[in-house]
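Next come the structures, one after another.
FYI, it's all coordinate maths here, none of it is from the lab. From a predicted model like this one, the values you see are computed outputs, not experimental measurements. Cβ atoms are built from the backbone, for glycine too; each structure is taken alone.
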Structure 1
Amino acid sequence: MRRKTLGLLLWIAMALLLTGCLFRPPDELYRRPERSAGYDQLAEAIRSVKTGLEGQFGVGCEDAVIVSGDNTASIQLQDLDGDGQRESAVAFIRVPGVEKSLKIYIFTAVDGDYQVRGLVEGDGSAIYSVDYVDLNGAGSKELVVNWQVNTGVYQLGAYTLDELEPVEDTAVPAQNQAADQASLRATELLLTSCSTAVEGGAYSSGYRLLDIDQDTRTEVAVVRLDAAALSGQVELYGWRNGRMESLSTVALSAGITGLNRVTAGYLAGTYYPPALYITCAQSDGSRTIDVVAYQAGEHEGKMRLANLALDEHGVSRERLRGMAELGPSDVNNDVVLELPQVRMLPQDRDPGGASAWLVDWYQYSQTGQRSRVMGTYYNVTDGWFLEIPDSWEGKVTVSRSDVVSGQRQVVFSLWQGENEPAVPFLSIYKLTGSNRATRAQAEGFITLREEEDVIYAAQFYDCGWDCGLTENDLLMKNFQTIQTSWYS
């Protein structure tokens with residue numbers, strides 16, 4: 001009896017320890033999380049700068065809006081000196097109605113307080129994006145700012161703090177930091193116009209940051225379109241001779257009416273050379289994809305941009321009509337981007353429908369060699385694609401059935417000719433709804449992939465034809481879901 005009593009007391013003691021929060025006062029239970037070290041000092045430094053600006057210009061200050069990109073917070077902690085510690089705080093302020101109304105203040109912690117390290121200024125209604133990269137190879141990071149002058153109108157600037165004195169040597173009292181802007185102003189390395197990319201009603205900037213020559217320094221590639229001339233070009237800027245210089249330009253496809261997307265990726269090759277994949281609208285409603293690489297020029301030791309996709313007429317051979325969702329994608333997960341080419345399947349149902357198309361994917365090497373990687377049935381609507389065997393060429397047609405609620409079915413059939421019904425040999429299903437797991441276990445069903453709210457399944461039919469996917473789990477290997485990151 002005594003042992004049972006001791007055991008019971010032990011369990012009660014453990015329960016009380018594990019639920020120790022029950023003994024805390026109510027004000028502790030609802031207490032806000034503690035602020036990080038230095039938060040109050042940084043907030044006070046920013047307030048002091050805003051107060052100084054308001055006194056200088058006679059108008060109220062506000063946080064500047066950063067529209068897009070990876071860095072959109074109004075206060076950002078950054079490692080600008082490359083030592084692995086985020087020693088800098090970057091604040092974005094707008095002073096309405098004044099010249100260079102957008103102001104970016106860079107603060108550095110000194111003896112527990114934050115002092116202004118540098119200042120970047122620009123004109124516009126907002127900051128579209130800001131990036132921190134090493135442009136000059138010194139190890140520290142520069143600021144690359146895309147100023148949004150108006151909706152769809154951008155100016156791209158690059159700024160360095162390297163020429164400023166260390167903050168310990170030039171500490172300015174907080175109340176004077178706004179007024180003493182000349183000594184704090186960062187050096188402007190680049191300021192140039194930049195076209196706008198528009199796709200599906202969404203705006204994005206027409207530039208990319210990449211180490212295109214693989215020298216560890218980041219270069220800036222800027223796309224500009226001339227709407228009147230139906231032409232465009234890419235200009236590359238990089239660090240040479242102690243400054244940012246224009247390194248090379250190259251023409252895009254003739255007949256361009258608009259910029260849709262600029263994608264940074266890689267080419268096929270031993271060292272995966274970087275490249276730009278630039279999707280543009282053409283006057284006939286089609287889209288072209290230009291492939292821009294950096295390669296050896298005519299003179300020894302001289303590098304230049306080259307458009308690998310241009311044909312003899314000055315237009316990219318990578319041309320798409322319809323299927324606006326398609327674009328450069330790494331469909332085989334080999335790091336290199338593939339480019340789509342659409343071709344029609346034979347059909348006796350759903351004429352002209354999206355289900356009647358196959359997509360072939362091609363890669364480029366740095367020398368401009370174009371190679372076919374695979375053929376796919378690419379189902380953007382349902383979010384999956386199937387790599388198809390070469391033996392299907394000219395023999396297969398596709399149809400779909402969405403009659404059953406929560407079930408989207410694509411049927412692959414053996415083509416028998418225009419006057420004969422096609423013979424089904426494979427169906428792939430996208431199953432949704434609360435009973436999707438039960439439906440996926442139906443006789444003959446094979447589960448291909450299961451995600452949070454979706455099950456992808458397949459079913460073979462006996463039609464007397466070997467489709468090449470029935471053995472060794474080939475169907476599962478050839479089936480993939482579409483990754484949305486491919487389109488960013």
Structure 2
Amino acid sequence: MVVLQLGLYVVAVLDPRDLARRAVEICIELGAEFADARLLSHSGLRVEVADGRVREVKSMDEVGLALRCFVGGGWGFTSTSILMLDEVERACREAFKLAKAAGQRVEEKASLKCECRGFSIHVKPRVDPLNLSVEEKVEMCLGMEREMRELDSRVRSTSSVYLEAREELFVVNSLGLESTAIMPTLLVVASAYASEAGVTQRGYESNGGVGGLEVLEPKGPKAVARDAAQEALELLKAKSPPAGKFTCILDPELAGVFIHEAFGHACEADIVLSGGSILEGMIGKSVGSREVVVKDDPTLKGLFGYTPVDSEGVEGRGTTIVEMGTLKSYLHSLETSSRMSAKPTGNGRAQGYMNAPIVRMTNTFIDRGSWKVEELFEGVERGVYAKGSSYGYVDTAKGEFVFKCSRLYIVERGELKQLCRDAALSGFTLEVLRNVDAVAGDLSFKPGLCGKEGQWVRVSTGSPHIRVRDVVIGGML
């Protein structure tokens with residue numbers, strides 16, 4: 001408790017963490033079966049440069065408290081940025097009222113279990129971006145933009161973005177759990193458009209992670225920018241893709257996006273429970289070839305999806321989703337794990353304090369295999385090599401997908417030939433996984449932001465090179 005002297009008056013103000021604890025007590029006193037409070041402080045900086053001009057320099061600061069009540073199988077959720085006791089009491093009453101109303105309409109009653117211990121972590125950057133001035137960060141973006149523009153006169157339009165953030169999380173619930181996490185994050189993004197003879201193509205690259213400026217090593221901002229521009233330039237000479245079924249080698253970026261989008265979302269237990277997943281009832285059954293091992297691991301330090309504590313205060317743990325082609329686990333929040341008699345996996349995540357946690361991925365990837373990359377190409381008489389991802393569509397209920405890759409190469413007798421653009425891969429998720437016949441050992445990750453139900457959270461996607469038989473390839477604008 002903090003005591004403030006305001007003129008003639010002495011005012012007692014609860015420490016924000018004590019306020020969160022008191023909020024949980026109030027919810028239980030009102031009659032909630034379970035309650036939690038999530039205190040979040042978020043600060044950051046965004047710099048954007050486009051076509052040689054500084055478009056935006058914006059700082060971001062927000063602090064708020066999120067409250068949840070669970071009554072009769074129903075949830076009530078409220079949030080507030082006013083961290084005063086009377087306002088928090090009002091928010092508690094509102095959350096309880098909403099939960100009670102929701103519980104009356106729930107047909108399948110459930111109780112929440114939380115056999116989880118609290119966890120605390122403070123990630124300290126090795127090279128703190130706060131030691132750089134805002135002017136130096138603007139110059140970093142300007143340098144990225146110049147790197148793209150000066151590479152070739154055919155590069156006509158460019159943009160670069162620098163994002164840094166610091167998040168302080170405190171979660172307390174009515175079952176005795178208390179967790180804290182302090183997490184700095186950093187991301188740089190480069191985009192370039194190149195034009196020639198009426199043809200315009202785009203290149204895109206990014207790098208980032210949890211930590212300080214060291215997460216950009218060894219691929220620094222200028223290298224990120226150069227790769228984006230180089231991709232756009234290479235695509236100017238590319239041809240239209242072939243159509244048909246081919247043996248396809250996917251690079252780590254595209255394979256990582258595929259496993260995240262086409263398969264990972266179908267593993268989220270809230271989607272499974274809603275009947276929206278092709279993987280419903282598939283635990284213990286084959287979903288891919290024996291070459292396929294899929295994991296979601298929030299404990300991988302430095303990656304953009306590093307989430308040692310989720311938004312429910314649950315300590316993150318690595319989950320093997322698929323082992324040697326067999327589905328072993330879904331990804332869970334406290335509610336879904338309770339409803340499915342499973343252990344929480346630390347995948348209850350929310351964007352900011354104004355949203356309730358839902359099941360989300362963290363660092364999702366196909367694990368490394370035993371093949372060498374060059375061995376994947378050997379023996380391929382005519383096939384394709386697909387690199388990067390620029391667009392995707394997935395239906396998790398039907399298990400169908402379409403992905404537009406950034407670049408596609410014709411493979412003849414194990415060698416790369418013609419570069420193609422605007423190529424798309426389509427098919428059925430489980431059919432593709434069952435047709436994986438080789439997985440290399442060169443596992444790598446890419447940072448990204450994943451959207452679900454209007455919420456965006458940071459993730460990493462990863463994979464080694466993989467080889468898949470009979471992939472449907474076609475053109476896509």
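For this structure, a couple of remarks:
- When distance in nm of label points 7 Å out along Cα→Cβ at positions 143 and 319 is calculated for each of the structures 1, 2, the largest result comes from 1.
- Comparison of 1, 2 by distance in nm of label points 7 Å out along Cα→Cβ at positions 87 and 239 - largest value held by: 2
- If helix-only ellipticity at 222 nm (-39500 (n - 2.57) for each DSSP H run of 4 or more, over all residues; to 500) is computed and equals -3000, the structure in 1, 2: 1
- Structure responsible for -0.57, -1.01, -1.09, with log10 I(q)/I(0) by the Debye sum over Cα atoms at q = 0.07, 0.11, 0.12 Å⁻¹ calculated and labels 1, 2 on offer: 1
- Structure responsible for 15, with relative contact order in percent (Cα under 8 Å, 6 or more apart) calculated and labels 1, 2 on offer: 2
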